[in-house]
1. When you work out volume of the Cα convex hull per residue in Å³ for each of the structures 1, 2, which one comes out largest?
2. Using Kirkwood radius over Cα pairs in Å, for residues 231-342 alone for the comparison, can you identify which of 1, 2 gives the largest number?
3. Among the shown structures 1, 2, from which was the value 67, 32, 23 of Cα extents along the principal axes in Å, for residues 31-190 alone calculated?
4. For helix-only ellipticity at 222 nm (-39500 (n - 2.57) for each DSSP H run of 4 or more, over all residues; to 500), the calculated result is -23000, so let me know which of 1, 2 that is.
5. For relative contact order in percent (Cα under 8 Å, 6 or more apart), which of the structures 1, 2 scores highest?
6. To test your reading of the models, identify which of 1, 2 gives 25.9 for mean count of other Cβ atoms within 10 Å over residues 79-86 when calculated.
7. One of 1, 2 was used to compute log10 I(q)/I(0) by the Debye sum over Cα atoms at q = 0.20, 0.24, 0.29 Å⁻¹, for residues 127-166 alone, and the answer was -0.75, -0.92, -0.97. Which one was it?
8. Here Kirkwood radius over Cα pairs in Å, for residues 207-286 alone was calculated and came to 16.0; which of the structures 1, 2 was it taken from?
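FYI, it's all coordinate maths here, none of it is from the lab. None of these values were measured; they are calculated from a predicted model. Cβ atoms are built from the backbone, for glycine too; each structure is taken alone.
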Structure 1
Amino acid sequence: MTSDSVPTPPSERILALDVLRGFALLGILVINIQVFAMPFATLNNPTVYASAMPYGEFSGADYLVWLVSHVFVERKFITLFTVMFGAGIILFSRSKREGEVNRLHYRRTGFLLAAGLAHAYLLWYGDILVPYALCGLAVFFVRDWEPELLARVGLLMVAIPSLLYIVSGLSPGSAQAVASQWAPAEATLLQEVETYRSGWLAQLDHRVPTAMTQQTSGFFGVVFWRTSGLMMAGMALFKWGVISNERSTAFYRRLLAGGLLGGLPLILAGVWYSEAVDWSVDALFLGSQFNYWGSLPLAAAYIAGVMLFCRRFGGGVVTGVLSAVGRTAFSNYLLQTIIATSIFYGHGLRLFGSVTRLEQAGFVVAIWAVQIVLSVLWLRYFRFGPAEWLWRSVTYGERQPLRKSDRDEGATAE
């Protein structure tokens, strides 16, 4: 039995959880790089920047890069990452004595919230740590529910933003209200480019209000519901043994096939619809719903694929690499921001707004390479990633051992 005053020992790790977390963390960068490198509006409406500068070109290889990232990555990998966070709450709770779990969870989540606020306001407004902390506080109280109830309520919560979007799309007033955000004026886009090519202090003019909007109206309108719902789904999937690789091979094969067949046609239909309405605001209210829902079965297919891969190639190079990234996911998430903002923002190379989507894909691969090498090398000598070490030290109220002993195999799964 693990003591409540120390993290879970390495011998209790589950390889599939680490591999899935690493897979999700790397995939998230494929979408985040677009926001690191281009104005925020391009994330939802990929056509807007083309009218402002040639680097926003939406044709040829750049269109293909967008299409692949939209169909196979957008919302799928953040879904995986959120599901894993929910599973992590269960795993953390099970390794602690009942009398200590609440206090440790609050301390753990409080640190995550503080780190997220610093990340959002000092580095990048696209932070996910703040919503994870806030939603983690909420769903913590339902962790003992039966998995069937967790899954049903979670799905209901995921549905709420979708219903709100559809209702808003049917209201002419709502469409007019968001039109300027959906397709900002060229001057607005160019001003954002100039801001992020400027120094760190100048960037605050855009980063602070954008982060505040994301954490208020954006959070309560969309993020809280979907994030909490997916965390609850992650709790259910962990209790069912789905993401800990405890189900049959036949089960994962059916999940893989069903997820692909259920997700890909729906997502592609959404692309067709958005292009059919010429990327008008209807593409936001209605067209986005195809990917909103299609991302769920496709993410499930990815889970199945990772589980099957771990069964066949567990202990190999690929699983070892992904596991190392997953075991240092907190550190790697922050590192992605540090590297990307140093490349694109004015306190670094000032490439914001001047890199095509195809070139962005090259940066993604380069950052992956750096993170993979650093993760593998770091875990040869240390038990935790640096952010994980600090997180655990704060959680348990004492400095955790960082260097590995001969008995250590890695970091915790918490």
Structure 2
Amino acid sequence: MSLQSDRLSAASSHSPGEVLALISSGAVATRADIARITGLARSTVSQRVDALIAHGFVDEDADGASTGGRPPRRLALRTREHAVAGVDLGASHCRVALLDIGGATLATQENPLAIGDGPDSVLRHVERTVHALLEEAGRTPRALKAIGVGVPGPVEFSTGRPVDPPIMPGWHQYPIPEFFAARFGVRALVDNDVNVMALAEQRRAFPDCRYLLYIKVGTGIGCGIVSDGRLHRGAQGCAGDIGHIRVAELDEPCRCGNSGCLEAVAGGASLAAKLAGLGLDATSGSDVVRLVKSGNREAVLMVREAGRAVGEVLAGLVNFFNPDTVVMGGALAAVHDQLLAGVREAVYRRSHPLATQLLRIEPSRTGENAAAVGAGILAIEHALSPGQVDREVAGGRR
């Protein structure tokens, strides 16, 4: 459940967690505001607010504007004692961001790390990194309220377990949340990396956008879907797997076992292999980007053609979903002039005029931090959810 939906539920029982949702959203600033909006008795408001202050969730300062009597004391979310970790696990890197529960970044660290090394090695590295970042930021492990993790493969979100991830050998059904719960005593929320990237983009860069598609074009190709302000994961959590939609009559083999998939035609690994076949030094999407930036004609044409292929699939998504914003991210988005030219060409040619009338197609604004920040936001929204806050106030932690 998203923080926005939790905030809407604040009109029900008005528990301490629901009162905190009102405070953190900016809907209320004083105890009188809470009483007016919720209809709670002043004594009940005092109980709720005092409990939130006692558990370190809220600050109350006497700097409100006076209306003739004693100035009201203003309430605000207390961020300095509470932190979350956002973990971005890529095919060959690990980026961890430590955020306070207000969303400010406290510290980050990125290291080269092969996801193929397996869960034990990779997650122990993450554990050490989180401890190092807590120390760097002057926080104790007790300050950690939740952990968000983005992984480059399908995830059953309800359990946080990867399911048959193609580039993650040894990770199938691995209990990632249990690993972190045993070491930090907090909830870990695990999602596909493109979903947390979409979350970061919508919350940080396009907060006015309710219907957003985030297209990641890297080694593989995926789509994060934000519908009415919420991540849409589908029934089992694998919505947005557009990389294996067939787009070409060419029988280009794909790692999924089929041929003609979008990923096999336009993914970074596929483009690198094609360029290598022309005698160029290319083994990854990063090499494709390097060649484009150096002005290599073959690479420029190939990326633009890849954009057209992505645009062909995206045009169908635009007609079906009718987003107001499409964001292009991933490794190849670093050469977005060429990529977006091809994407826009196909989308505007093949989509209905009404669907594209106000459509924005833009490069990512959160860039390389998208997955770590998005995973951190996922953790924050859990830590500040009314149910979780109520559990902490009642004496539980997770």
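1. Values: 1: 137; 2: 157.
Comparing 1, 2, the top value of volume of the Cα convex hull per residue in Å³ belongs to 2.
2. On the way: 1: 16.4; 2: 14.7.
Comparing 1, 2 by Kirkwood radius over Cα pairs in Å, for residues 231-342 alone, the maximum is at 1.
3. Values: 1: 59, 36, 30; 2: 67, 32, 23.
Label of the source structure: 2.
4. Numbers: 1: -23000; 2: -12500.
Derived from the structure labelled 1.
5. Values: 1: 32; 2: 17.
Comparing 1, 2 by relative contact order in percent (Cα under 8 Å, 6 or more apart), the maximum is at 1.
6. Working: 1: 25.9; 2: 23.2.
Among 1, 2, the structure yielding 25.9 for mean count of other Cβ atoms within 10 Å over residues 79-86 is 1.
7. Here the read-out was taken from 1.
8. Working: 1: 16.0; 2: 13.9.
Only one of 1, 2 returns 16.0 for Kirkwood radius over Cα pairs in Å, for residues 207-286 alone, namely 1.
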